[in-house]
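Structures given as structure tokens follow.
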Structure I
Amino acid sequence: MTDLANSLTNSKNPPARIDFNTPALVRKRKMRALKDRLTRWYVLVGGLAVLAAITLIFFYLAYVVLPLFQGAELTARKVQSPAWLQQDAGKPLLLALEEQNMVGMRVANTGEVQFFSVKDGSLMKRQQLPLPGGVSVASIGQDQPGSALVVLGLSNGQALIFQHSYKVTYPDNHKTITPQVSFPYGEAPMALDAQGRALEHVAINGNDETLVLAASTGSQLHVQQVVSEENMLTGETTQEQTSIDLPQIAEPIKAIYIDPRHQWLYVLNGRAHADVFSLREKSLNGRYKLLEDASREVTASNTLLGGISMMIGDSKGGIAQWFMARDPDGSSRLKHIRDFQLGTDPVVQITPEERRKGFVALDASGHLGVFHSTANRTLLVEPVTDGSGVLALSPRANKVLVEEGNQFLPFRLRNPHPEISFSALWSKVWYESYDEPKYVWQSTAANTDFEPKLSLAPLTFGTLKAAFYAMLLAAPLAIAAAIYTAYFMAPAMRRKVKPVIELMEALPTVILGFFAGLFLAPYVEGHLPGIFSLLLLTPFGILLAGFIWSRLPESIRLRVPDGWEAAILIPVVGGTAWLALGMSPILESWFFGGDMRLWISNDLGITYDQRNALIVGLAMGFAVIPNIFSIAEDAVFSVPRSLTYGSLALGATPWQTMTRVVLLTASPGIFSALMIGLGRAVGETMIVLMATGNTPVMEANIFEGMRTLAANVAVEMPESEVGGSHYRVLFLSALVLLTFTFIMNTLAELIRQRLRKKYASL
């Protein structure tokens with residue numbers, strides 16, 4: 001009865017209900033909802049901002065790079081018809097411009113040098129050269145591009161040498177350029193042909209001490225060498241002239257060119273032949289056929305900057321590049337390198353640039369072509385005259401002047417990046433003085449006639465090579481460690497091991513690079529047998545320790561808590577390292593004659609650099625391990641325990657469960673870890689900068705260094721000219737890295753999603 005009364009009493013007085021609509025709780029819910037909305041928008045805006053930043057970086061890099069692949073532009077200026085040119089100015093033999101494009105020089109067949117204003121064509125100065133009486137100009141020749149020496153071949157077998165220069169002054173703060181003509185070898189002409197016949201072709205090349213003159217009359221050569229010596233006491237300069245006797249040529253000569261090193265003399269003769277003479281041995285090197293097509297003949301020729309390459313124009317608009325290169329037997333031969341096509345009419349003039357390996361050409365129909373030899377690139381072909389004329393190109397290659405029919409036709413030329421092309425960046429290029437086509441990166445040199453070598457192939461190869469050896473070390477160790485830590489290791493030990501490995505990621509890469517370059521590289525060089533023994537013996541030592549552990553009595557094995565067996569490997573690995581490195585001198589003495597490095601270099605013929613791919617693999621692999629380990633370990637540890645317990649309950653062993661259930665389920669995360677690690681290795685800068693030697697070579701040799709794209713940008717960007725070709729190619733390197741990373745990440749995400757979908761049913 002009492003219980004019944006109590007129950008009736010409780011039913012009449014139910015417990016008090018909690019009011020969830022109090023002002024405090026309402027405010028709390030509103031605040032939480034506001035925070036959720038703010039967080040959602042914050043994450044959304046942040047993600048979109050990251051995507052926008054990456055997109056802007058991509059477009060900015062493309063904006064800087066795109067001008068590299070644009071062609072040349074030619075803009076016509078007002079035609080000039082100066083009165084002095086309409087009068088008795090003579091026929092032009094040579095037309096030249098000074099650097100500021102303010103003064104032009106014209107050498108007439110009358111032996112007169114005429115200087116005029118490029119702006120309006122007005123005559124500034126004219127000077128008659130000191131020709132002997134009754135003697136006329138028969139031919140003209142210039143020194144290599146960039147030199148102001150000019151030689152006139154006279155009708156009496158003599159040669160007159162003069163030099164044009166331009167003095168810049170600023171009277172009343174107004175820039176004034178005064179042209180001058182000087183005679184560095186005297187005003188008296190030099191005799192070349194003893195019989196006094198007209199010199200039909202002349203060539204000149206001089207340096208501080210030696211001058212070489214070459215001329216021809218018909219098929220006969222005349223070569224003179226002038227050596228200047230200065231008396232240190234009196235300051236007087238004496239000149240000694242000697243004749244160089246060379247074998248004669250059977251066919252009429254068309255052109256003569258002298259190698260700037262005074263080693264070779266090139267003589268174009270006949271329809272399409274070239275005889276190459278050795279000036280040092282005074283002998284014929286060889287006779288070469290320049291054109292295979294018998295219907296063609298040589299109509300124009302010239303040498304490029306540096307005097308190494310000859311450009312040969314033919315009667316059907318073709319232009320071929322030739323230079324001396326060594327055969328496999330070591331002998332030098334004239335080689336046909338590459339071809340260009342201006343049009344179908346004969347090429348009448350080829351004018352080289354004075355600061356680059358480019359040139360312009362003019363054909364008989366008045367078409368002008370702009371080319372670059374190294375890039376094998378035709379940048380422009382446009383008609384500029386109604387017929388042939390005399391062409392001049394400014395030293396900066398930004399102005400073209402054509403004289404035709406007593407008129408000057410000026411043009412503005414814009415050609416900022418001719419040396420860049422797809423073939424120059426990614427294909428083998430046959431550079432001057434090289435024996436064969438090669439991939440080369442060499443952006444600067446000490447001489448002014450340097451041929452830029454801007455191939456990205458060795459840098460890309462070095463990037464992939466460094467990443468490969470780093471991943472070769474890091475991927476197996478990181479993945480195996482992640483699997484063991486997440487699946488087999490005791491939770492208490494895992495809580496200690498994982499933070500320590502992840503803490504390795506906080507170590508600055510500049511410290512790793514410094515350590516690798518200054519300590520690890522020389523140490524590895526001095527302990528090569530021990531290092532390789534360590535790499536080989538460590539896996540066997542671990543397997544042997546595991547086998548011995550499995551054969552120990554249970555009474556001993558059970559003393560170690562489950563999941564703490566990995567701690568036993570610490571002395572095993574340490575002992576293996578001590579044994580391998582301790583035996584290094586003994587192994588080196590037994591098998592390698594006391595020096596393994598010399599044995600590798602001398603006996604195997606393999607190049608060994610102290611800072612090489614092995615050092616990069618060890619140092620950068622150490623830096624990449626934490627990235628791969630952390631992501632892969634989280635992926636394995638995140639596999640639902642229900643799958644593991646279900647597999648074990650069905651009778652599978654822990655190893656079977658791990659290989660057939662856990663790894664398959666975690667495979668998307670493990671794959672992502674590998675891709676992120678590869679991206680880190682590809683983009684690494686400081687380690688490869690300090691531990692590779694920075695040699696841009698394409699060799700898979702593990703003992704040889706490399707240069708990566710990222711390291712190259714870091715090294716050369718401070719030295720590059722803003723807006724120049726070198727500067728933009730470095731931006732192209734960054735764009736290649738960004739594109740490679742984007743493609744790899746996209747493929748990785750696609751593969752990860754496919755793996756995730758495939759194993760989602762487990």
Structure II
Amino acid sequence: MNGQVSLLLRRAISVKTFHLKRFVSTSTFSFSNSLPYKMPVDRSLYIIPNETPVCQLDAADAFKTLSEKEKKYSHYVAKASFDGALAVFLQVSPESAPIFYVLYRLFKSESVEQLKEKALSVGFTDAEWQAFLVYAAAFYSNSGNYKGFGDTKIVPGVEQTKIRALLEKSAVGTDEKVMKTWESVEKVIGSLESNELQLGFGDKGVTCYHSSNVTKADAEKIDRFFKQRNVESWNSRLFKEVGSDGKTTYTIKLASSEEGIVSEAVEFEGDVVQIVRGDYALIMKRTHEWLDKAIPTAANKNQEEMLRKYVEHFKKGDIALHKDGSRYWIKDVGPAVESYIGFIENYRDPAGTRSEFEGFVAAVNKETSKKFQTLVANAENILKRLPWGTDYEKDTFLKPDFTALDVIAFGSSGIPAGINIPNYDDIRQNEGFKNVSLGNVISAQPKQKMNFLDEHDEELMFKYHKDSFEVQVGLHELLGHGSGKLFQKNLDGTFNFDTNKVKDIITGAPIATWYEPGETWSSKFGPLASAYEECRAEAVGYVLCCDADILEIFGYTGDLAQEVKYVNWLSEIRAGLLALEFYQAEQKKWGQAHCYARYVLTKVVLEAGQGFVKIEETKGEDGKPDLHFKLDRNLIDSVGRPAVNTFLAKLQAYKSTGDFEGGKRLFESYGVVGDTELHWRDICIARRKPRRLFVQPNTVEKNGEISLVTYSSDVSGVIQSFVERYEKSAVEDLYACWKDDQKWF
């Protein structure tokens with residue numbers, strides 16, 4: 001047995017000692033002279049724990065403040081958002097859509113109480129029944145069987161043979177369509193083969209953004225194709241076919257209800273590329289039909305034109321139409337109801353360029369919004385404090401609308417605490433953007449023990465977490481994502497910066513790299529772009545929350561301001577330690593962008609030394625390994641802030657100049673997970689706390705009036721909300737899209 005295997009075995013055994021009561025895979029080691037060893041998979045890492053907290057996304061009070069017209073607008077956009085989000089199940093994994101179909105039909109056919117009785121009669125224990133409900137709720141909440149935050153697979157905490165027995169016993173047991181659909185996913189639903197554990201290109205992971213035979217090299221080739229044509233790939237998927245003659249054909253499918261050829265097949269770098277529309281056609285049709293209904297209820301002309309452009313975008317698949325809709329959206333300042341919808345965030349595409357469908361509608365919290373509007377009013381002066389100077393800042397700061405929202409509906413694989421959109425570089429740089437802080441997301445915090453903190457720090461976290469997080473979100477979104485200039489070469493050969501004057505922050509030499517026409521931040525930095533940008537925005541929040549006048553904008557002065565500042569640093573840097581749970585040790589790869597970003601910043605402040613941050617191994621009350629995390633609040637300004645400021649300047653330098661190689665070297669040097677951090681990771685995993693699930697309300701129209709329906713704060717409530725959210729026809733449309741996809745997967 002070689003040294004590497006021995007080390008892996010010791011680490012595996014170490015992890016198992018922390019998981020004695022967990023359900024572990026039946027995989028075993030097998031060694032011989034001819035067969036390679038296979039590491040066992042700790043199945044518990046992929047099972048959502050039964051004790052997972054469920055938080056109410058409380059929108060009842062906010063909804064009451066809306067007029068009848070605003071409620072109708074909210075309802076139609078909510079329906080468009082939720083129906084459109086069915087596309088996410090088709091983006092994640094080949095089995096997500098059929099699992100959705102089976103679960104929907106099962107829970108639609110009988111109540112949870114009736115199904116429990118049948119489950120117990122076919123051999124479920126009470127714990128297994130709870131595990132099945134938790135699986136269903138988590139599957140719905142993550143829009144598929146891979147975590148929206150973490151990108152790792154979710155498997156049921158009960159054997160699939162028992163699930164089959166329940167299906168057969170239930171009212172859908174005689175439904176041939178349901179049972180055949182179940183048979184198509186039965187083997188994979190609980191499978192944990194090495195290439196199924198996380199999202200990624202088909203040789204190492206799972207994705208439906210590309211057919212399984214698409215490699216990283218293929219994706220990069222098509223990125224060059226997009227660049228050559230000066231188009232963007234936000235709402236596309238990529239499929240590859242190799243003919244009997246060895247000729248490769250790439251088909252780019254655009255999300256739209258209309259079907260047909262966009263671009264005839266052309267030769268590109270020795271292969272054939274064609275662009276067609278009609279991806280998720282039935283789902284996109286539902287989306288734009290709901291948006292069309294919303295137009296008469298719009299509050300103003302900007303909203304009307306925005307919706308019309310979105311309708312045309314979802315019909316034709318042309319990203320330029322969505323951009324135009326986003327331009328009207330930016331102009332719609334201070335609405336009572338805020339919304340955004342489309343293919344927005346590219347976190348989960350292995351290539352880092354294609355985006356997940358997302359749609360939301362929310363009521364504006366006018367009182368809280370005043371704080372953010374004051375922050376916007378002072379933004380130009382605050383931006384001067386960032387460590388890169390005016391040459392690296394946009395020529396004119398386009399003051400965005402910044403509102404605090406209470407979410408009414410959010411269709412996606414996860415609900416963020418804040419958003420800075422649109423993500424189109426040309427619009428953000430030259431026309432503007434909007435920021436939103438999602439107040440009822442921030443406030444929905446379960447009361448869980450906070451690992452690795454002493455009693456005093458834990459008490460402060462519980463007391464000031466909401467306050468500090470509101471500050472961090474505001475600074476992160478407005479002055480983080482909203483800051484910084486990209487140096488670009490225009491089509492006519494001119495530049496958007498003075499090539500004779502502007503110097504490289506790092507070297508002091510003239511600027512030597514920039515963005516060529518057709519290049520964007522996402523296309524240039526690829527899979528690293530999301531983590532890099534989240535890190536940059538997080539760092540801005542770190543450094544600016546130190547300023548008393550900024551904290552005063554949020555209503556915090558004196559000792560209270562100092563507590564909020566400390567808790568923000570404590571919370572964010574500790575999050576970088578907890579992020580190790582999401583590091584894929586076997587592949588030496590970071591998956592989740594925010595986790596990678598926070599870990600990098602934690603490494604930055606650890607490197608600063610001087611006792612600013614200490615992470616020490618201890619023994620817990622249970623006698624098992626534990627960690628103690630401590631941050632010296634007296635060194636935030638003298639050690640922490642300067643270290644982050646220096647790093648932040650470098651991040652901006654590489655981003656502004658489009659220097660991917662330099663940025664990659666810097667970022668990955670801090671993203672390394674060494675032996676010490678791997679040991680911390682073991683302890684983080686052993687003591688991890690389950691992430692909260694949200695139960696969202698539904699809007700319902702009856703006799704021309706719109707009402708809000710809420711559900712219980714438990715997994716049964718999550719399931720009921722999803723079952724009641726979708727008409728049977730919507731689920732049948734998802735099923736039809738899945739059947740169409742089977743050609744590729």
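A few points about this structure:
- Test item: helix-only ellipticity at 222 nm (-39500 (n - 2.57) for each DSSP H run of 4 or more, over all residues; to 500) calculated as -14000, pick one of I, II: II
- Entry that produces 13.0 once mean count of other Cβ atoms within 10 Å over residues 329-336 is calculated, selected from I, II: I
- Which entry (I, II) yields the derived value 0.94 for Rg/Rh (Cα atoms, Kirkwood Rh): II
- Distance in nm of label points 7 Å out along Cα→Cβ at positions 393 and 625 - structure with the largest value, from I, II: I
- If mean projected area of the Cα convex hull in nm², for residues 497-560 alone is computed and equals 7.2, the structure in I, II: II
- Which of I, II leads on relative contact order in percent (Cα under 8 Å, 6 or more apart), largest value: II
- If distance in nm of label points 7 Å out along Cα→Cβ at positions 193 and 641 is computed and equals 10.5, the structure in I, II: I
- When mean count of other Cβ atoms within 10 Å over residues 241-248 is computed for each of I, II, the largest belongs to: I
- Distance in nm of label points 7 Å out along Cα→Cβ at positions 297 and 553 from the coordinates reads 3.4; which among I, II: II
The numbers here are math on the coordinates, done by the rules we state, and not lab data. As the structure is a computational prediction, the values presented were derived from the model and not from experiment. Cβ atoms are built from the backbone, for glycine too; each structure is taken alone.
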